[in-house]
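No lab work stands behind these numbers, since they all come straight from the coordinates. Predicted model only: the values in this text are computed from it and were never measured. Cβ atoms are built from the backbone, for glycine too; each structure is taken alone.
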Structure I
Amino acid sequence: MKLSNIKCNGTGYESGAQSLIPTFETLTSVFRMRFKKSEIFKKFLDYTDYHAGERFTSNNSVAIRIVSALVGEARRELRTDDAIIIEGYITAFVDSLSGSEIDSLIINSMEDCASADYYFKKIKHAAKDF
């Protein structure tokens, strides 16, 4: 797998590698200890339309989005739904990543979460005004 092909975009495919979710929860927690929220937001590609809501602040939500993206990419590359094969493939890939590459996955997922939080906050306020 190539890191550049992995894009966090919601959830849905994590069932192929659920055992990795706690690992990414821990990695996300450590990442949050290293950087303030304002520093994290500055790492996003576009520093607009983000909100630190329930998805962004949840290590579980961030981890699930990462694992979903990894499973989705593994399924595309391997052309299989076999959970054992997918999990082994992803585990080997994750084990090969450097710290900065792990950070990149976390940032990508946090950006997706903060974007979703912004969108749903906007809808919630619009519904109140309606």
Structure II
Amino acid sequence: MRTLDAIIDALLPAWPPLPDESRTAVSAGCARFVRGQLALSPAHIRSGIGLMLGLFYVFAFFHTGMRPLPAVSRQERELAIATFARAGAPFAALERVLRSMTLVAFLEHPDVVAAIGEPASAADDFSTEVNAQ
């Protein structure tokens, strides 16, 4: 598991509860989405996020007892992210950016939509209406 993927996995909401295999697929999909969005961002945003991620990786390494982030439990990763975010505005901004992108990807994932009980065709109906106009 890549380090950014481990961060995204820790930011996934606990609700709705998903089976382990589905949660793994959702986590991978969310990580792909976040990496894609970061790659599409302007260079000055990418460099700022890259710098903050670098600082977080060093912080998390020491915070988790000198273990790499993917090697620790989800709860330890959540705690590291929350502790880092409490350090001040730029650190909290990194957490907010990653959490917001993760949440968008999470709520749009077909497995999550199915777990919530929303009909998958509702989004399709909306996009069909918009494209028809």
Inset, instruction - Please state which of the structures I, II yields 37 when relative contact order in percent (Cα under 8 Å, 6 or more apart) is computed from it. - result: II
Legend entry - Label whose coordinates, when helix-only ellipticity at 222 nm (-39500 (n - 2.57) for each DSSP H run of 4 or more, over all residues; to 500) is calculated, return -25000 (choices I, II): II
Legend entry - Structure responsible for 15.1, with mean count of other Cβ atoms within 10 Å over residues 5-12 calculated and labels I, II on offer: I
Legend entry - Source structure (of I, II) for semi-axes √(5λ) of the Cα gyration tensor in Å, computed value 27, 17, 12: I
Inset, instruction - Using mean count of other Cβ atoms within 10 Å over residues 85-92 as the calculated read-out, with 17.2 as its value, let me know the right label among I, II. - result: I
Legend entry - Entry that produces 4, 17, 16, 21, 21, 16, 5, 0 once P(r) over Cα pairs in 5 Å bins from 0, in percent, for residues 21-76 alone is calculated, selected from I, II: II
